[in-house]
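Below are structures written as structure tokens.
Bear in mind that the values in this text are calculations on the coordinates, not laboratory data. Note that the structure is predicted; figures quoted are calculated from it, not measured.
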Structure I
């Protein structure tokens, strides 16, 4: 019988060579395991070395009888690289009830024997008996479950000294809460593997826990205020995350800022203004101390100095442009009401008779310029304060009011409120400075400016922020406080966010309209407070004792940031360039001004 050797065809030989080449190629490729595996791994008795890093694992051995909800927060917020793993093993209720029943029998027997022997009662045994009975009741009722719980940590460091320091910190933090944690000596590899994201419990060190204490191990206890939209307000002091927030996404865009003098409130608000400008918001500022001039100059804003000697004038009789849904009668009536409030500021509180005379006089003053509910408000010339004085002078009972108003038309304060408006608001940032006004005129000027701004806001819908610094000036008089409250309440409809800043917390909050303004503000910023005001602040914002202590001990630029129902501890942080623009430290401001003069002198010499 002849044997014939099968010869492979050229095609089969080619396929065989291709498969061999592919096998060799795949052997040279890195697998996923090759990519994630460390370059070197050494196991020591009390640590492991991974590619030049040192790691040490811990397990929690026992817990105290009582434990707070946020006991894990200091560990999670620790400034150290760490892996943490939890293993929760549910246990059958029937098995647990059987073991607890045996335990109750043992405890009862021990207590009974001690009583028969005449021994002094043992509080520890009685407490254990009560705890076991209470747990049995809850398990039987189905309100509790029983688990075996394991908690492991693995910390990382570059050298032995840092590793020992972090280890000591963790043991101290847990020990202060009577929680015993041990290093996994001689089991470092098993401890390391147990904290990898593989779900392997190689240490197998567990503690019995029912539902209530187990719930305290929930690790995510820090409130986050980070979103994809908005500006950076600061750093979350709980976990060093960023506080990114858009105030216009809240139910209203209003905010309040309370702090003692020098705590950094103007710095924080100017930083918010600068960052809001970059996102396209228009900002209007009422500045009582010329603190916003440098910011305005830096961004090319309009800085309007409202004083007796300046050229900036606002006519309180100006009318807003009509908007859809409003008729001329509503606009005119609202203007008359605002002017009555202004007269109460300028002349002192009017009695009912004087208020009735003034009301009629204001209507007649508008009518004198052919401004009535039936007329068109296009291309009108609003009346001036002198027109109101003339009308009052010709009315029975109005002579006294006209005489008192002449102080603002012919007397010491003449001119400032008795000329047509000449202010241009066509800028992204507009600052009204009232620093150079006499103290008696400030509340009046701020009221008139706010009314002018409100008319502009109602006339054209835009994304705007109105900042009122030292708002306690407005809260000193009922009419101005009422106007500010009405503005904060209605701002949302016109895409406006009102920011009120004050250092005189008592005057602001004790006003009948102070607390409603706070409740109508979705954002609140509390910085360092004085001991005299902290109780009122705590009562208004429902602060805990810990939060009160935080506000008393905070450094400059630190406090609590509220956004709706969430609040976190905040630290205001600015870049170097931002800090140069918004600084409020007089010493720093002088240094910047001196640097400008030196630079200007150098430029002049170069030109010469």
Structure II
């Protein structure tokens, strides 16, 4: 049966035998599932006139984010700690500077090449799914094993996004669906049903067992309102009853405690629950001696035993920074704030609906340390870079950012200009501005003549090892060693790129496995075996990743 429905997506009742999950599909999915492998590697070319500083580790890339993400792989595979993206919401709104739609000329052209004629029959939701899928696959590869991705979205594509994220990242790596109240006031007043004042931030981990969402400091006014003579060190405190019915009965924890009037206090007992104390007798003696225990009458004038839970001290007497896990609702930071900020930077309204810098700072602080790499491949006005620089200024951190912006005008006149102005204002920050250069391979399969030795070495080393080359260790034809194997590249040498006896001068008969890329080999099988060499011919055996 051929599915040509105009519905948002097609649920098939057949089960995927591999993971026992329902199969999620749409028109064009079969054409884009493996498309990330078909995207050609393009070189990144620095534009010095648009860069700020020399040899910066911060990067702004101008160009299609699908090709840009592929170009970043040899250098950043598995290195990104946090990804934040704000992709098109697919609302159909064509009045924004940065059109929130997928029916643009660029996307139509791309769909025509990748999906083919049937792309003409796609709904706007099919087109959005086709556009997002290969980009998310590349983002997945760029994330560290302990990395986290945040994706802003609204109701137009939220459910579809959740399904393809489950498909790519795995449903087991779903972290949260955060609700962000993005508007001040009561929300849209022209709705016939509900006034909507929220969006979503979908959160996934690369490997959830390795990832962590940092706790937030607990504010005094939250629950810790009481103070005693230890407030300067332990902070304020709250009282928690010592008896518990939820931890399970333990006979040794069911003992009497003497009240100030001599009356014996027992854990509460009723017909439904048998309670006991949380602390043993020795811990109670310690707690009483160190002012961790309070015995007073409750609202029923009955004696009750409480322990003090301090803001800055645990129940063992150790000073701590008490943290609390964040709630999945963010009820602050509005787009009104971000619009005002951009007006302050540019002196006029240049970009509508950018995300508040405080929101991105908040998300980064939940997942990143001070040396993390943060990526935003739908950069827009450059809020993510702004947030990174502000955080570095505040705490002396050395976080790095990578931005990708497709629209040339926006990339040059808004994204990089904002980052440049913010860097100068803060007195901290720089970046390299890069454009997408020529493809590594030409249409006939040969290596592009414009590719340098270093660029080719980076690519070959990455495809062989899925790791990043250390350019400092390149020496002649030797480009690196990984897991006991040495790698050599004979490319753009002064003489022909031939593996011959002359090329052997830089190699040893030491038993180490060697992989040598060259145009051709003039050595016998016996010599290759003596040196433990595997010869790979350029360009035919250069792996297309």
Structure III
């Protein structure tokens, strides 16, 4: 009897192991469905890859859509690798012609526009998306990347008559599908950062069937080739599900020192994605914090105002966080923050002394304490640490000096405070830290005699008004799209107004240096150009640099493989849940 019982137990165990092995081999998903719950700071402005540019919109899109290239998840400095492209571009004619082979067997997610057929990605789909970027009516932030770079791109909007129905037939000389799996890009001149451009969300394939089905109105459409299929948005969250037909792709097998020390290579060679369902919740700061503590959110980028709640009086994680085994990570980010002036505003644009008065009116030490709890670094440059051209020993140009600020205010033509017009400060969000920041600025500027009105704007409205040149005085921030100083300098080029140049700044010499930078490949020469541009910008003072941002992230103990990066947004496919 005992022998039969033992034999039965062995058979049951073997059957279970065999079933589990077969399950893993067939990639039928985890034995227990898994859901990861993430949070967004703001409403998604648009899902159209030509228009989407806020961090929240890009994070959502990156799980579903895929560009030609991506960044290696576990390597720093950042390394670009093929995603939908088969290889890195083959360069000809001194880097002015790029030949890019497209992977075969990549399919879009199912959609009625495909009439029940599996639709394979072709090079023609990338060409169509480039043509969409060229339409001025879409107001794509990505248009400026290619306008003076790709042959025939600059006047495409006029040639297509801004009519989406002409996209299929009106060509751009610089973008061609040689065949279904070969993309040709012809440049006017070589571009050192072209590989970074091709890793951005602007450069995802878009099929004609989808454009035609929605008449080119894709703000609420999300159809891609990625590891997750978009299911839609309800009043509580955005949801997406694992793409069962996702091609064979695997977790990285190599990484940098941090990846090794943090055991981020434990999932090497395992097929991705791991998680079944992804949900993005859009909540206010207090709600996000409470949801994480109640285990309703699995990863939380801690709002700056909540950083004091992380630690007890001994400087250790609070008991509540420790007893739940929550993990806290602190990550440097390629992110800069500054005060911006509208240089086309009649009050600020021609009065540098007024701008200098504000530059010396702010207590930057207290500002860092209030906004970041001293976890961020004060900015001494427009560039950020880790970017070529950044000078760590550079002095801070502006110091807190109320008496000097008042002198500049008098020199500005306002010795009598009662004669000073009201300044409108617009917030970059209408809750939490944005309002604290606004009241802080109002306090310090009114201390030197200025009068300040606070305009409370939701983040989406801030973007719209900023890109239209309708802000007067504001705080702005930039999360680098790629690791090069050119990426932030484009915000100060006159041709990008209206648009991402929210300050409406223009200096012919800065413009000239910028276009020289785009033609320069030598690293040392690029650094010299960036530093020369920065000196000109500091002298003109459209911006006052404030700080370099970092990020605290609270993580549920069941989440594995997480590494925060401001550049890598398609990170969910690498995450694993282990109870």
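Suppose P(r) over Cα pairs in 10 Å bins from 0, in percent, for residues 231-390 alone works out to 8, 25, 25, 25, 14, 4, 0; of I, II, III, which structure was it derived from? The correct label is I.
Given a value of 37.9 for mean projected area of the Cα convex hull in nm², point me to the structure among I, II, III it was derived from. Only structure II yields this read-out.
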